[in-house]
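Asker: In C-alpha cells below, several structures.
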Structure P
Amino acid sequence: MQRLGLAVGVLAASLALAPVQRAHCAEATASPAAAADYEQAIPGSNVRFAMIAVPGGEFLMGSPADEPDRGEGEGPQVRVRVEPFWMGRCEVTWAEYRQYMRLCNAFDEFDDRELRQLEDQHGVDAVTAPSKLYDPSFTFSAGDAPDQPAVSMSQYAAKQYTKWLSLLTGEFYRLPTEAEWEYACRAGTTSAYSFGDDDAELDQYAWYYDNADDETHPVGSKRPNAWGLYDMHGNVSEWVLDEYRGDWYEHLSPGPVSAAEALCWPERLYPRVVRGGSWNLDPPDLRSATRRQSDDDAWRAYDPNSPGSPWWFASGDAQDVGFRIVRPRNPPPRDEWPKYWDADLPSIQRVVDQRIDKEGRGERGRVDPDLPAAIESLKLIGD
C-alpha cells in the first residue's frame, strides 16, 4: 500500500559508487565478447553517469503462484529471452536531469536570436524541453541534492530525456522494457527480491517507507544486486516503456518470447508501468516482480495549468517516480529510434504542441553534438 509523506529536501553527501559486484548467474550468461561497464560524460557538463553491462540470457518474468504478497498481473510466469544491454548503474539523478531541464532557457534564447531553427517541429532531432517548474519547493520536496534521484517527471519527459542524451552522444539510449527491467533486477535470481526471500534484509539494499523518512536518498548508498545495479528495490519507482495490462502475461505465457515481443506498446494514455517500489512504499511493493500502475490524472490533480503539463506531475503520489536508462548492445535501425523517444499517442503530442506553441510553456529545439558549443556561445553574444 502506498503511503504519502512529504518532507523538505535536505543536502546529502556526495555520491560514492562502490566497486561493481558480480555473482554467478545460472540463466544469464555473457557472450564470449562480453561488453564492459563504462562511464559517460554528459557533453557540455562535468556530470557523469555509469552504465553496467547486463549479459543476455533467459528468465521467468513474473512471480510464482505461491510467492507471498503476489500482486494482480504478476502471472502466469513467462519465459523471456533477453538480448545483452547496458543499464544505468543508478537512477537518473537531479545532477543529470537538470542538464536536460536547462534546455528550456537555451531553446528560448535560440528562438529570440533566430539561431539553430528547426525545419520540422516534429523532426528526428527535435527535442521538447520541459517547462519551468511552477512550484520548485513542491517538486523538490522529496529531496533535490545533485546525487538524489530526479522525480515527478512524466513518462513522456523521461523518454525525451533519453532522446536528448542520444542525440548529444550519438549512442542509442532509451527507457528499459518491463522485461529488461525485471531481468536486470533479478540478476539471475528467482527469489522475491534480488537478495533472497527475507524482507528483513531489505534495509541493506533499499530505501522504503520504514527507513526513508519521507524522502529520496543519494543513489548508490545501499548495497547493489549481483550485477552491480543499485536501488533496483526502493528509493524511487522507475518508468519503463510498457502500458500496464493486468492480463498481459496471459497472452505471452508460457513463452519463450523475446523481450521485444514481451513489450506491451502503449495504446492508452495510462496506466503505464513503473517498477521497483520506492521510498514511499512497503516491502511487498519492492519485490522483483511487483508491477505498479501509473495514474496520470491523479498525479496531475494539483497542476494549476490546463491542459496539465506533459512533462511534470504535480501531485504528491508522483513524488516517488523517476527512471533509469538502458543502451542496447544491438540497437535497432536508426529510423526506428524515435518510436522509443517520442509521443506514442496523438493526444500527448497535441498537449505538447498546445503548451509550447499556444501557451509558451516549454520549448522545442534541435539537439546534436554541436549543441553544447552553441549554448556556450550564447554567453559570448550577450544582450
Structure Q
Amino acid sequence: MARYDVIVIGAGPAGSTTAYRLARAGARVCLMDRARFPRDKPCGGGLTLRAVRELPFSVEPVVEDRIETIELGFRYTRRWSRRAKQPLVLMTQRRRLDAFLAEQAVTAGAEFRDGSKVTAVDPSGRVAIDGERLDADVVVGADGANGITARSLGRPAPEHGVALEGNVAYTHVSRERFQGRAVAELGAVPGGYAWVFPKGDHVNVGVGGWQSEGPRLRDHLRELCAAFEIDEAEVRDLRGHRLPMRGASMRPVEGRLLLVGDAAGLVDPLSGDGMYEAVFSGRLAADAALEFLHGRARDLDAYAERFAPAFAPLESISWRAKLAFERFPHLAFRLATTNVSWRLFQAVVRGDRRASDTHGLRGAPLRVLQALGV
C-alpha cells in the first residue's frame, strides 16, 4: 500500500497548482487524474491577470492571445467597446494549459498518475484507485463539480449553470475582427451571456445561462453564429458542461479531505469564470495542508476559516449583478458601460482592486447594480 503526505485528485488548474506548491515545499505528493494527458476540457480558456498573479510560475509557453479590447453587446444590437493600455486576459486552451501545469508539478517533485480512476475516497485519507489502496495525511479534491470527492462528503449539489461551446478555425472567421478582443453578448441568454474568445488559430464561441436553459442552448448558439456571420456547420468540438455556483457558503473541509476549485463550487456566478478561484483556493489549501503536515496545526480547519472570507464577498456581489442584469437588463447594460465601471473592471481583472472595494466611488454604478440585484 503506497502512502503519501498528500494525494491530489484532479489535475486541472486547482489540482496541479496545489500539487506544485506542496511538492516545492518538500511534501510527498501524488497528483492523479482519470484522463490521459494531454486532454481537452470545456472552458473558455481565459486567464485574467489577477489569476495569473496567483500562479506560482509563468504560463507564457501556452499563451495564444492577449485580450486588450473588451466588447459588450446587448442582444446583438447595441455595441460598446474599450481598449486597455495593457492586456487584461491571457487566452490559452485547456488541453495545453493543464498539461503544462501538471508538468510543472512533476518538475517540482510530484508523482503524476494520469489515466487513473478513483473509485472511493474517505475523509480519513484513504483513496481507492484502480483496485489499489493509497493512504495520505491529506487528500485534496480537485476533480470538478461532478467528481467523486465532493460526492463522498455528501454535500448538497451546488446551484448550477449550463454552457455550450465549440471552436471555429480562422479560415472561417475574421482574425482581424476577433484577435485581441473578447466579445460578450449580454441579454442574449437568460442568466448568462454569449461569447466569442480568440485563440491561436481559432475562436471559441459559446453560450451559457441558467440550468433551465439547457434545452435551448443550441438555439442560442445558432443565434450567436448568425449575428456574427459564422457558419454554424463550421463549429467544431461542440460540448456542453455544468458550472457550479454558490460554493462559498459550503464547508470545504471534512477530516483530512479538502475541496478546491470547481469541486468546491467556486465559479463566478456573473462571468462563469473559475480560474482565479481555482488557483487561489489551491494556494489556501496548500498553506493549510503544510501547516498540518509540519505540526503547526492540529487539523485542516484553517482552510475553512480562510475560505469563506476569501470567496463569499465576491460571490455575493456577482450574484447581485447577475440578478440586476436579469431584472433590469437595459439599465444594467447602461451602468456596466460607464467610464467608472470600465475603470473598476480593469482594476479588478488585473487584481489591483477587489470588486467589493468601492471606497471613494460614491454613487458608483457597481453600487447601483448591487441595489438592483437585492
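Asker: Hey, relative contact order in percent (Cα under 8 Å, 6 or more apart) derived from one of P, Q reads 20; which structure?
Answerer: The structure behind it is Q.
Asker: Follow-up. Please state which of the structures P, Q yields 24, 23, 15 when semi-axes √(5λ) of the Cα gyration tensor in Å, for residues 172-339 alone is computed from it.
Answerer: Traced to structure P.
Asker: A further question follows. When distance in nm of label points 7 Å out along Cα→Cβ at positions 124 and 292 is compared over structures P, Q, which one is greatest?
Answerer: Answer by largest value of distance in nm of label points 7 Å out along Cα→Cβ at positions 124 and 292: P.
Asker: Here's another thing I want to ask about it. Assuming -10500 is helix-only ellipticity at 222 nm (-39500 (n - 2.57) for each DSSP H run of 4 or more, over all residues; to 500) as calculated from a single structure, say which of P, Q it is.
Answerer: Going label by label, the one that fits is Q.
Asker: Distance in nm of label points 7 Å out along Cα→Cβ at positions 180 and 220 computed as 2.1: which structure among P, Q?
Answerer: Source structure: P.
Asker: A further question follows. Suppose you compute Rg and Dmax of the Cα atoms in Å for every structure in P, Q: which one lands on 19.9, 67?
Answerer: P
Asker: Where does the value 3.7 come from, among P, Q, when distance in nm of label points 7 Å out along Cα→Cβ at positions 60 and 132 is the thing being computed? Spell out each step's value before the answer.
Answerer: Details: P: 5.4; Q: 3.7.
That value comes from structure Q.
All of the numbers you see were taken from the coordinates with simple rules; none came from a lab. As the structure is a prediction and not an experimental result, all values here were calculated from the model. Cβ atoms are built from the backbone, for glycine too; each structure is taken alone.
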